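Pasting the structures here.
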Structure 1
Amino acid sequence: MIWKRLTSLEALNRQSEGTLTSHLGIVYTRLGDDELEGIMPVDARTRQPFGLLHGGASVVLAESLGSVAGFLCTTGGDRVVGLDITANHLRAVKDGEVRGVCRPMRIGRGHQVWEIHIYDKKNHLSCVCRLTTAVLASADK
């Protein structure tokens, strides 16, 4: 298991209340030994004017998963912030929900790299993102 912090899905979802994550309807659904999953509805909040899932909404899902996963790999007062994110939009999504699966590519002391795959309701890969985060050490260290 890669996680250094003890948590639950309920705690992760509670922590998101009142944030962009909750506004877009993102819900963390699975915390595995080395991956974090979440879902996001494809609805009026997340569609672009042409009726498709907005690419920016996919990026919000990816960065939310990667940042939370990164935080769970730290200890004490350390924080995690995004440095860079790329997204390749592979398949349009019109309705239902999408599911993001976040896995580590590298977990270092100062930087982390996460890969997030986003799937549609038929389990087709719709977007691939790569997020690089920085670990900001607490002042206590």
Structure 2
Amino acid sequence: MTLTLDQALTIARETMAEGERRGMLPLAVTVLDMGGQPLVVLRDHRSSLHRADIATAKASGCIAMGLGGRELAKRAAGNPAFIGAVSQLFPRGLVPVPGGLLVRDSAGTLIGAVGVSGDNSDNDEIAALAGIASVGLVADTGA
């Protein structure tokens, strides 16, 4: 299965809508395909500078390492030098915190990643979970 543009748009819109429903700070969301290429980048007009870049780095790090943001955070805590080094190698960055999620199909096949930034990392993840669920795909937070 491939993550489609329509699915990516729905994920991004529903992620933003969940943030609004929950009264979160303005969000930015990036949806990447399996190759780490952006399908969708949405940014609330009120979000702060570089939020879309942070969202992209969250998603990019997840897809590049094959791990959800929570697992990346654990690994960063245990080996910060390694995570710091590889984050400089990845062209779109790596931000090892919640709010970066892998996207899998119902069979568990990795098909993309989502990154969200704007609120605290736990809330970013909550918004992304809603967006991914809205298209019937499976979120992998790395928990």
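All of the numbers you see were taken from the coordinates with simple rules; none came from a lab. Since this is a predicted model, take the numbers as computed values, not measurements. Cβ atoms are built from the backbone, for glycine too; each structure is taken alone.
Match the computed value 26, 15, 13 of semi-axes √(5λ) of the Cα gyration tensor in Å to one of the structures 1, 2, and report its label.
The read-out was computed on structure 1.
Here the criterion is distance in nm of label points 7 Å out along Cα→Cβ at positions 15 and 47, and among 1, 2 the highest value is seen for 1.
Between 1, 2, which one scores greatest on relative contact order in percent (Cα under 8 Å, 6 or more apart)?
Ranking 1, 2 on relative contact order in percent (Cα under 8 Å, 6 or more apart), first place is 2.
Of structures 1, 2, which gives 1.31 when Cα Rg over 2.2 N^0.38 Å, for residues 23-78 alone is computed from the coordinates? Traced to structure 1. When helix-only ellipticity at 222 nm (-39500 (n - 2.57) for each DSSP H run of 4 or more, over all residues; to 500) is computed for each of 1, 2, the one that comes out at -14500 is 2. Looking just at distance in nm of label points 7 Å out along Cα→Cβ at positions 71 and 95, which of the labels 1, 2 belongs to the structure with the highest value? Between 1, 2, the highest calculated value is found for 1.
Figure out for me which of the structures 1, 2 the number -0.28, -0.42, -0.69 belongs to, where log10 I(q)/I(0) by the Debye sum over Cα atoms at q = 0.13, 0.16, 0.21 Å⁻¹, for residues 7-54 alone was derived from the coordinates. It must be structure 2, since only it matches.
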